[in-house]
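Please go over the structures that come below.
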Structure 1
């Protein structure tokens, strides 16, 4: 990799941390403002080489972020969903049940599923409960405690 390409890719990583950039055209313009001349094909190749992904920013826009940021984004959304909709979380020997106000269980189940939480195999939602099936080898009580931490973080 040439020194110029390495510097440009470093600038890309700095730019996407500093501001919300949604398109290759926005990234090209930001690079140009930072003193780097890069055509869109070069920017496209840099995006691929850096493994950038699109995540939903706090503003709602889908923006570029380093790989792995999508996982953090999904877990942040799960955290918000749990704090917003969960009344309590209980565990049996092998299953976890999250209790919500009537009508919110499906939204919570979707949030848990979309989080791709590594300790959750699946969910089944009713009107006001979500059955959370732990992944193989995960104890229900441990998953309950892990999910309950989201409730406690919002209560501080």
Structure 2
């Protein structure tokens, strides 16, 4: 692990296919999120391939508008072993821009009914200009406490096993 990657790992008492199915449903991402920033998915289409864009409605009290929308691009899609995406936004001219951070879930089946899940947040590709902006706003990377990843994995486990 580098200084630009934070991760957490847990074992979920369910097959990898069941865990992966929850992760491919953007409608469930708000329930997984450990920060409370993710609100809902306007698209509500399942994730099916790398390159796919899915949007999420968000809220953060320090965001200039409070409510905003992220346009995430699926970067990794390897059922049922890995899924990851890069958050982005509409740059104002109809094109998408990406800040350089990624979310990734790696799933390792352990036996027939358990899955080891590692959630990673990687900001190693964030350009200096964006890092400086966050520092000027009094934040840094990651812009949340590392416990967020453990909380997210606990929420994921609840969803999968309920």
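Just so it is clear, none of the values below were taken in a lab; they were calculated from the coordinates. Being a predicted model, the structure only gives us computed values, none of them experimental. Cβ atoms are built from the backbone, for glycine too; each structure is taken alone.
Values computed for the structure shown
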quantity: For 17 (relative contact order in percent (Cα under 8 Å, 6 or more apart), calculated) the corresponding structure among 1, 2; calculated: 1
quantity: Structures 1, 2, by percent of Cα pairs over 23 Å apart: label with the highest value; calculated: 1
quantity: FRET efficiency 1/(1 + (r/R0)^6) of positions 87 and 111 (r between Cβ atoms, R0 = 25 Å, to 0.05) - structure with the largest value, from 1, 2; calculated: 1
quantity: When distance in nm of label points 7 Å out along Cα→Cβ at positions 95 and 119 is computed for each of 1, 2, the largest belongs to; calculated: 2
quantity: Comparison of 1, 2 by mean count of other Cβ atoms within 10 Å over residues 15-22 - largest value held by; calculated: 2
quantity: FRET efficiency 1/(1 + (r/R0)^6) of positions 39 and 79 (r between Cβ atoms, R0 = 41 Å, to 0.05) from the coordinates reads 0.55; which among 1, 2; calculated: 1
quantity: With helix-only ellipticity at 222 nm (-39500 (n - 2.57) for each DSSP H run of 4 or more, over all residues; to 500) derived as -16500, matching label from 1, 2; calculated: 1
